Structure 1
Amino acid sequence: MGTTQPVTQPTERLLAGPPLDGRAEALHAHTTRLGALPHVPAVQMIAALEATGLRGRGGAGFPVGRKWRAIHDQPGLGVPVIVANGAEGEPESAKDRVLMAHRPHLVIDGALLAARTLGADRVELYLGREHTAAVRAMKGAVEERLKSDRKLLHVIEAPTGYVAGESTAVVHYLNSKDARPMLTPPRMSERGVRNRPTLVQNVESLAQVALIARYGADWFRDAGRGKDRGTGLVTIAGPVRHEGVAEIELGTPLAELVEMAGGLTGNPKAVLIGGYFGTWAPIESVWGMPLEPESLKAAGLTFGCGLVRIVDERTCGVGYSARIMDFLAAGSAMQCGPCKYGLADLAEASGRVAGMGAKATDLYDIGRWTALVTGRGACRHPDGAAQQMSTALAVFADDFASHADRRRCLAASLIGAYR
């Protein structure tokens with residue numbers, strides 16, 4: 001997307017504070033605004049996280065409290081390692097990089113809390129190297145910390161790549177400089193970085209923890225409009241006046257998010273929710289839908305990384321989904337058949353359809369291959385790619401048929417009508 005600026009919103013927690021004008025909040029301003037990081041007993045901290053119902057904000061949505069308890073309750077496995085995951089390889093998502101670039105100390109607070117709670121002696125700040133403003137802000141924030149904290153904190157610039165932020169790929173990279181997903185077991189809570197128990201937690205999740213430690217579980221749950229409580233960062237892109245990152249109460253309807261972004265600038269047709277591993281839906285079916293994991297899951301959709309990408313009627317859904325598939329095929333680890341061959345075939349076939357050069361069986365094959373690759377990879381990369389493509393086939397069915405059968409793009413004909 002073309003911007004990583006925050007969108008004005010009425011409810012701010014993670015992004016509350018001084019204006020987000022491109023500068024990172026300094027440690028003195030951070031502690032003046034929020035107070036020093038409290039020392040919370042481990043049992044109390046984990047119980048608070050469990051009471052909040054906080055889910056990880058990296059895409060998988062695993063309960064944070066349960067993740068921490070898995071390490072805490074197995075003390076005999078060694079000294080843990082904490083990894084703050086800020087790789088954010090999702091091309092159109094900007095929430096993590098905006099958070100790190102503007103509120104780096106909130107992320108570091110959460111990482112240090114995890115270290116204190118679980119008895120870790122090392123915190124790896126794993127940051128996507130392409131997010132230069134975020135890397136610069138996080139490195140600067142580490143330098144502002146006390147010497148005792150700086151000994152714990154280590155900045156690692158992650159390689160560019162979609163799978164580089166997958167949790168097992170993170171561990172593999174920290175162990176061997178090779179960011180490829182690994183088969184499990186063992187669980188990372190048992191053996192991860194340097195064969196030690198490892199907590200890999202998304203940076204937004206850690207920032208939420210830093211606020212929960214200060215204000216408590218009840219405060220956290222006071223926000224939210226549905227089953228999922230608290231606030232969340234989302235990236236809104238497409239035909240709206242102000243693309244960027246917004247902090248919303250979970251359960252905020254899509255229509256209200258669009259209003260926060262200044263309203264529509266085109267006639268919306270469909271929306272991709274959850275990122276490139278997410279799901280397409282017709283805009284009318286989700287316009288009033290609450291943006292929260294539970295409600296979306298019940299509708300067969302996914303919250304994922306919080307990306308909301310709207311496309312209007314002049315955007316070719318076939319071309320857009322084919323470009324996503326091409327990106328996902330090229331960005332796989334190429335270590336197993338479903339990615340190396342399955343996604344490559346899907347990318348080639350969808351590219352032919354998009355380019356008006358479809359073979360007679362391409363549409364049938366795309367549907368068949370999406371089913372074949374699901375559940376068969378070394379990680380969930382082919383599953384996510386297949387989910388995006390299968391929902392694109394449903395939402396843009398007329399567009400795919402027109403491309404394949406009539407060699408005609410419906411969106412292109414609309415562009416001509418607008419001229």
Structure 2
Amino acid sequence: MKKPDFSGRELAKHLIMISLDALSESDWEIVKALPNFQRIIENGTYTASLKSVFPTHTYVVHTSIVTGVYPDKHGIIHNHQLQPFVPDEDQTWYWYRHEIKVPTLYDLAKKHHMVTAGLLWPVTGRSSIRYNMPELAAVKGENQAFKIIKNGSPLYCIGLELRLGRKRVSMSQPYLDDFTALCAADTIKRKKPNLMLVHLTDLDNTKHRYRIDAPEVGESLERLDRRTGEIIKAARDAGIYDDTAFILLGDHGQINVDYNVHLNNLLKDAGLIYEENGRLEWKAYLQTTGGNAYLHIRDNDKEVEREAIALLNQAMDTGRYGIEAIYDRADLDRLHAPKEINYVIEAKPGYHFHDDLHDQTVESYIEQGKKYATHGYSPEKPGYKCIFMAFGPGIRKGFDAGPIEMVDIAPTAARILGMDFYGCDGRVLTEIMDI
């Protein structure tokens with residue numbers, strides 16, 4: 001195997017990037033008081049003003065993180081492909097690298113003969129990552145373990161299972177993140193990757209379940225701080241700490257939800273969703289991300305589109321359905337939103353949208369006593385920015401980076417490793433570098 005080619009310009013020979021899913025500005029006061037995060041902030045660069053991409057959906061954002069472009073270019077426009085009337089638990093996702101339309105950071109690292117590793121990073125199934133346990137889910141009777149082995153790095157995944165599987169308490173949170181951190185530490189010590197991508201989802205899960213201001217969120221942040229410390233320690237144990245840079249970041253915020261709105265009920269009442277031969281069919285359909293909804297029109301029928309938009313404007317005017325705005329193509333171009341969509345319905349804070357048809361168009365979580373928060377809204381929502389932290393060789397200490405963009409991460413990561421990224425939408429954050 002050829003030795004890594006860093007062209008003599010790298011800040012660090014190793015970069016470990018940890019996605020702390022849903023780490024956002026609402027967490028900042030807790031984060032900066034936790035021991036490992038506090039040391040990172042004091043000894044590195046930080047900001048609570050990292051702007052995400054539209055929509056703020058996990059797979060969409062993680063693809064922007066590693067490509068440096070917005071969704072209108074990289075092609076991952078949702079967590080799921082469009083699958084009208086299929087229950088959530090049976091839907092396929094954008095799981096595979098071939099669905100991304102542009103180059104990625106890990107592909108570039110491979111071309112530079114670097115060792116790459118990935119743990120549960122979205123949209124990396126069948127990718128070029130050398131040591132890869134991709135994030136995939138079994139649907140319709142599939143076997144979870146076999147699916148991961150088949151679409152990841154088989155020997156690597158089997159090795160992790162044989163060595164560490166007995167230590168995994170459960171596949172649910174918070175135990176899944178404990179296992180992921182354990183696998184990350186093991187990989188760092190055994191493989192010493194030049195680029196490692198790690199996705200931790202405990203915080204996201206906790207916010208969805210309890211709301212963003214619940215005591216359980218603080219407990220989740222404490223667990224993330226501990227896991228971060230374990231991963232950093234692994235770099236020390238591997239003897240690569242002094243040559244390793246770390247990037248930690250959230251991918252989106254979350255917003256507390258009081259009302260669940262089934263907007264497709266309105267399209268069904270208007271005959272744009274209908275039954276035929278015992279099956280549901282559609283002329284117009286709203287595919288939701290939680291905080292917004294894409295309007296899909298079958299066969300690009302402009303008359304149906306006009307009817308659907310008129311109906312949704314009327315619904316917005318009533319104030320009953322939690323519609324904050326209806327974005328047209330001009331709005332979506334400004335937001336770099338997917339080109340395939342002409343209209344997006346944005347939810348007000350306190351509301352979220354769901355695809356399924358329901359006997360109630362607007363469900364009250366307050367009446368149900370249900371706690372919930374979610375994401376998928378526009379990244380321009382107030383109080384919805386993400387947290388970014390970086391430290392290591394060549395990274396400025398105690399520096400507040402101020403407002404930055406999610407698309408800046410990939411070219412900055414490439415520069416840290418001494419690589420020139422392709423002409424993407426983002427920029428190299430040279431201001432965070434002590435060069």
Structure 3
Amino acid sequence: MKILHTADIHIGVENYGKIDPETRTSTRLSDFLRSFDEIVSFAIQETVDLVIIAGDAYKSRNPSQTHQREFAKRISKLSTNNIPVFILIGNHDSPNIPGPATALEIFPTLDVEKVTIGDQLSNYDISTKSGPIQIVSVPWIRKGDLSDSKISTTQTIEEINEEIQKIIIYRISELVDSLDPKLPAILVGHLSTESAITSSEKSMMLSKDYLIPTQNLALPKLDYVALGHIHRHQQLNQNPRVVYSGSIERIDFGEENDTKGFCLLEIDPTKSWGQREVEFQFIPVNSRKFKTIKVEIDNQDLEPTQTILDEITRHEIKDSIIQLIIEMSASQSKNVFDNEIRKALSEAYLIAAVKRNIRAETQPRLDTNFSDNISPIEVLKEYLNHRDLDDTKKNAIIDKGYDLINQINEES
């Protein structure tokens with residue numbers, strides 16, 4: 001039984017995009033749809049038994065009609081190819097308050113074949129061409145979803161998160177205990193774990209999300225734990241495997257070094273707990289590249305623009321989203337020409353920024369020990385020897401110094 005696990009598709013993200021004159025939509029929509037198409041095509045070509053989307057199909061809980069149409073096209077393509085799809089509700093898919101429908105509810109409303117929406121903390125039985133599989137569904141939980149709990153409006157965020165965490169852990173345990181041991185089982189969750197690392201290398205302990213300990217997910221009756229919400233692909237446990245598939249496209253420069261893709265799991269339903277996994281792999285997609293180029297200009301650099309151009313040639317910029325960061329002194333800034341830099345970056349998909357970080361300059365100090373009878377001209381010459389000036393400018397300044405001294409002598 002082959003299972004494809006993806007998450008955080010985020011159709012609707014428009015960061016670092018432009019308006020396509022033909023479609024009147026952001027060009028970044030094409031990026032996200034292209035990566036999603038890779039996943040759909042792979043699923044069909046490999047005739048997978050089940051596709052799991054572990055939350056955040058959209059960027060917004062109120063996606064545009066265009067975004068809904070494009071997402072539905074691809075889900076329909078899987079369905080018509082006899083591939084069941086389980087779509088979990090993520091935080092971006094959920095309304096702020098209980099009651100309003102989510103955009104994903106259109107699938108069960110229209111009774112779209114082979115599409116199941118995981119909108120409840122519950123167990124779901126899914127039929128595949130290789131047999132049945134059980135899914136423990138853990139959608140994004142809001143405070144309002146737990147109206148029967150002891151959560152109070154007077155509690156702090158930390159207290160609320162702690163209460164939600166306890167409730168989720170208890171209910172997951174109940175749901176897993178009720179599973180049929182003869183059938184394969186997967187937990188699908190859109191949540192944060194205390195051991196996950198974000199793309200900015202920060203522990204999730206810094207977040208305001210509730211956190212579920214990995215050990216409360218990695219339960220022995222499960223064959224796999226498919227997670228969404230954290231955009232970096234990572235594996236948190238081996239048996240059962242607990243995995244964030246990561247998002248399918250880079251959102252910003254914080255994800256510049258992330259490899260984007262999806263997970264493919266193969267299990268043998270005839271085996272028992274802990275032995276069903278046959279194969280697992282992470283498969284990258286051709287996501288849009290982000291590239292940060294950093295250049296530090298030395299105070300003595302006579303051709304700072306050329307130094308920047310030389311550094312640009314060392315990077316693959318074609319079709320990438322680029323930010324260029326230049327560290328320089330204020331005196332060098334006037335010698336850096338943006339038009340030449342932008343011309344060198346013309347093959348980029350988008351120039352997100354050309355940042356000039358101006359560092360403070362310290363006044364040069366002369367190390368020479370002068371005697372009391374040294375002339376002002378000799379002091380000036382020594383000073384100029386510590387400055388980055390050509391001989392013509394130095395001689396001109398010295399001549400001006402002689403003129404000023406002579407003028408003062410004449411007036412006195």
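Values quoted throughout were computed directly from the atomic coordinates according to the rules given, and no laboratory measurement underlies them. Everything numeric in this text was worked out from a predicted model, so none of it was measured. Cβ atoms are built from the backbone, for glycine too; each structure is taken alone.
Of the structures labelled 1, 2, 3, one was used to calculate volume of the Cα convex hull per residue in Å³, giving 145. Name it. Comparing all candidates, it corresponds to 2. A value of 0.50 for FRET efficiency 1/(1 + (r/R0)^6) of positions 17 and 377 (r between Cβ atoms, R0 = 41 Å, to 0.05), calculated from one of 1, 2, 3, originates in structure 1.
To test your reading of the models, identify which of 1, 2, 3 gives 13 for relative contact order in percent (Cα under 8 Å, 6 or more apart) when calculated. So the calculation was done on 3.
Can you say which of 1, 2, 3 returns 5.1 when distance in nm of label points 7 Å out along Cα→Cβ at positions 281 and 401 is computed?
Clearly, the read-out refers to 2.
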